[in-house]
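Engineer: Pasting the structures here.
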Structure I
């Protein structure tokens, strides 16, 4: 099976299918805990949430040469997980964490803005959803805070732009999907997709395509009349090459080379570092690769 879209649904499916070893490959479920169950039948082609904090820490340390980061969470499970993981990765890179504060209500947001203004960090990192993020960004800029602002993929949202307004300009965020045109062979894939479905493909569509090809490859390698357990084991042995313009006839992946770690994570995941420009359009700042062994 290829699916599901959301992590909560994939969690139910994974648990239900684990007993019978029915192979399940997710194109878009990013919750860290999914591979923590150690299901032998579950794999995913998309990077987990934790990879965002690895990529963000690398960008802050290597590209921005950040020395001080003030970390804010919106007190949600998503925000807490992302921000705590980032702190661990920042410390590993010897980047100073000024403070770690939770803020979700208007009063808490106002309080954390005062703390940030006093501490004057080089970077403010926000882990959380678009609604609280929009309020925080707008409040920071209204207060005259000039720090670089960075967050997770929840900021990749029209709702965030609406709430943040002009404060969104310059905001940096990580995402596991990003614009379709940043993928190898995206031109040919998009043309074929439009011809088939009369619409533009999304990042999820591209990952679903690669997940399907991974499953097909495993089926071909499993011989005749394989058991479910044999197919699940074959998925973990999949090793599909990256596709480049000079070998289009052999293209089987769009998102790059595809292989899995022993717990079902992709061996090498691609994340994008995006930045909102003056026209409120996200522009790619950097492509960051995260290896499965970098995840904790």
Structure II
């Protein structure tokens, strides 16, 4: 059994909150969803464990955490970055948090919210704790070997994706011929891929690179990909995706790899040894 104190999952859109809930239940937790209404969260059969909350009403969220005797928080799921630019009515607690952040980028906001929780004695835990099965080891996961140019683009793109992540701009770049074609910002992953594909579709050689920060805080916003990522790549003419080992979540890895293989898209996970790992991965496909 887990230690005393209840776990709450502050849940945005997508699969991650539900995978986290399933794994937490299997571990003997008594988890609760705090489902973010503005992010279109759906309980999917866990209505009895779900309390809908507004992302703008931080004061009520804090009161709910106290009422439910929450001791740990897990933050999972998509929260649209553009919400900050909508005409939403934030409560006084939310406004006070925003006022003391150094800017309106993701990390300062996440950090300020975590500080509010920890001031109450509530710990924000690593996203990896209940999502370990979504982390893939380094290697090549699709049949086609990389060309010399693709290897160069992967290394080039991953370097720039990491730089963009460190600047808290976004986690993804699209590259071609060692040139950055598109950089992710507030529009998100899908639109970045589409924009990159717009300029490279005729060549069909675009490489999509997604990276965490150099020193990624495991509590917030780990890079995430899934089948939908490859669907957008397929539509946009981008053919290769590379992510970072142990730091990027792959939702339903088996299905993702099967989809990429079926549609002749390339997928690799870059390890810390960079070129050495990629060149070695040319010899065989990495099993999951």
Structure III
């Protein structure tokens, strides 16, 4: 989808960004990826510094609130975490703007085992961090998802999933309903880890981006969901060897199946809804995630 360019922001918003940087803008490059149509630009300034700017107007219902939530999370997380940290954030003239550290790096490649190890190594550092921030528990965040398979049955929509799901509906429903206990914990969770939400720098360290869904839960969750994203991007990817990584220490297969069951049911539900404004590719992506999740369940359960 087409993103807004930095130059399309109101002039007073651009001036406010320059005040944050303490220097005039030299150049702004719009970044692709993601699902929203807001501004996402790498901005360089005449003094040589670089910052990443995200901005969205209040007319983008849902996304506007997500940006505000992300600003609050970035203010709260420890500065030593592998993240692109907040420089400043403000709401002005019905725009919410985040000015974030610019990370020089590249997105991990699903076909690269080395990249996957880099990501898991960085996430192992994240799992060592509990948080005092006022964040919801992942179990609470997934409370609605936990009941998704039951709703699909009640609404007569199981045929919109897959034949395997229909044959194993009772198993999926029971597994999904226990997700709160499966993901319980006090670790800081990013909550939305995909390749386009991280950058690997020249030293091989992965930096996490886009934090609006941060919460508290079991430390293995982010790494597990990243391996799911690897499989969504590359259907031939074999992630089984990576489940021996130290980031998964103590994780139980039944809990991983429970997480996949809850989110797959929720994605099968949501992919049938109209796409939110400015997020036209989201529903297709959610269906791919749902199908890949169920396929992984079949392998984990055998």
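Engineer: Can you spot which of I, II, III the value 104 was calculated from, given it is volume of the Cα convex hull per residue in Å³, for residues 11-114 alone?
Structural biologist: Details: I: 114; II: 104; III: 127.
That value comes from structure II.
Engineer: For the read-out FRET efficiency 1/(1 + (r/R0)^6) of positions 163 and 243 (r between Cβ atoms, R0 = 25 Å, to 0.05), a value of 0.05 was computed from one structure; give its label from I, II, III.
Structural biologist: Working: I: 0.05; II: 0.95; III: 0.40.
For FRET efficiency 1/(1 + (r/R0)^6) of positions 163 and 243 (r between Cβ atoms, R0 = 25 Å, to 0.05), the value 0.05 is produced by structure I.
Engineer: Further, regarding this structure: Kindly point out which one of I, II, III the value 0.55 was derived from, the read-out being FRET efficiency 1/(1 + (r/R0)^6) of positions 67 and 203 (r between Cβ atoms, R0 = 30 Å, to 0.05). Provide the component values of the computation, followed by the final result.
Structural biologist: Details: I: 0.35; II: 0.00; III: 0.55.
It must be structure III, since only it matches.
Any read-out appearing in this document is the output of simple, stated calculations on the displayed coordinates, not a laboratory observation. Computed from a prediction, not measured in an experiment: that's the story for all the values here. Cβ atoms are built from the backbone, for glycine too; each structure is taken alone.
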